[in-house]
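As structure tokens, here come the structures.
Derivation of every value follows stated rules applied to the coordinates shown; laboratory data play no part. Predicted, not measured: the structure shown is a model, and the values here were computed from it.
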Structure I
Amino acid sequence: MNFKLNQVPDRATKPRHHGLTMVMDKGLSIREVEDMLSVSSPHIDIVKLGWATSFVTPNLKEKLAVYRNAGIPTYLGGTLFEAFVVRNQFDDYRRLLDQYDLKFAEVSDGSIEMPQDVKCGYIRTLAQQVTVLSEVGSKDENKVIAPYKWINLMKMELEAGAWKVIGEAREAGNVGLFRSSGEVRQGLVEEIMTQVPTDSIIWEAPQKSQQVWFVKLVGANVNLGNIAPNEIIPLETIRLGLRGDTFSHFLNQKTKNKWTSSPK
């Protein structure tokens, strides 16, 4: 931090296991990655190359090297995993992870129908090779999953070897955890939290209002994902109570009342 302020919530230090900020890279150039890291690297915990953008991104190996040299883990979007699986190319996918020296992978079934035992089998297999994140929830806004099913799926995938489970929202934040308007499905989230450890979940929350909601509910060290590159520093100020939306959230009552007095 550039200067000292009292009553700023403590943030977990990197490498973090909670308070994660997962950034969505939807096709940044190498120069754009370098620019992003120059100002935001301390606040980035992991980067996802969104859906299957890695398939068409030029200079992919060089771009991954920039992240690697900055100590930022990177993984390929779950839709790419699904694209390999649906074409019966899972072994090719595993070789791809080795080819690009990737240490993380995402297992998802948001675009295809996959029996849960099969999905857990993929998690178990990949967990022997890399650190696995598994995504729960559908990309189809018309497919509503009951809270108890979310809970059961998350528990099974963590037991199968997933490091974290990701609550689906897409890059727009309008499916899965959220209604089409972007409003949080509050009852769903609160019910999940009664059964699944909060530190084991990354909540996709690309919209500012969603980030604010989770910080107020869970605290500064909530795991949040699908954060746009230009929203990394703004999100950190939300976490620290230094943006209007959470300005009073971390202040004690005495401080809230004191500001009405004139300086002496």
Structure II
Amino acid sequence: MKIAVSGKGGAGKTTLAGVMARVLAGRGKKIIAIDADPDSNLASAIGFGEESLGPVKPLALMEEFIAERTGARKGEYGSFFQLNPRVDDIPERFSITKEGVRLIILGNIPQGGGGCFCAENALLRSLLSHVIIERDEYVIVDLEAGLEHLGRGTTEYIDALIVVVEPGRRSFQTARQVRKLADDIGIKKVYIVGNRVTSQEDRDFIRENLEDFPLLGFISQNEKIAEADRRGVSPYDLDQKVRDEIAEIIDALEDSGR
């Protein structure tokens, strides 16, 4: 299964992506987790300590490697380069693994003017296409609110785009914007997960305002999640409740595809 997770900043999408990866790995699945958010917090949500990230560099910042694979050179990224560079060795070469989860950090694609299809972009999109289309692991991609990393060639292989929402209208607007972007590039299966819910009223508010979205479940407001963030560890390792809630979300997603 290939899953992308999006939502407005601070909505909790990285928590969902990280704990989802750990739950699936705990079930014996082979997992590739891809951090495609420039804020790059997925490692912590999975449970990687800062010391384990020392040798890991976001791919978008690896200028020499990008130049080697694309044929572009520093200062020439607006010039000619290969649109389909070799990427099949990247998951093993430039990743770290914990508890059965292999993590790849993409980093930020530089944007210029109306958007940039530069050498970095070519490499990262080719990598995503390879991982999503050609590899048989579960893939979880932590996206920013936009879908810039996803190209039309990969979207038909995305089994689910999950938008994480809070019980608030700005979050609902982001969900609608993400669905519009998804529709523009051919992603049809867009789901929502409600986060930071404190009451049945919050659940009903999300359902009523996003009734045209399939709903996978809810994650409760939980001090253990905030504590995990302060300590730089995964919520998975601190709290059974968040594990159970996200396990139910995974079950609902898998049931939706049957």
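Which of the displayed structures (I, II) returns the greatest value of relative contact order in percent (Cα under 8 Å, 6 or more apart) on calculation? Ranking I, II on relative contact order in percent (Cα under 8 Å, 6 or more apart), first place is II. Given a value of 18.6 for Kirkwood radius over Cα pairs in Å, point me to the structure among I, II it was derived from. That value comes from structure II. When semi-axes √(5λ) of the Cα gyration tensor in Å, for residues 100-179 alone is computed across structures I, II, the figure 23, 19, 12 traces back to II.
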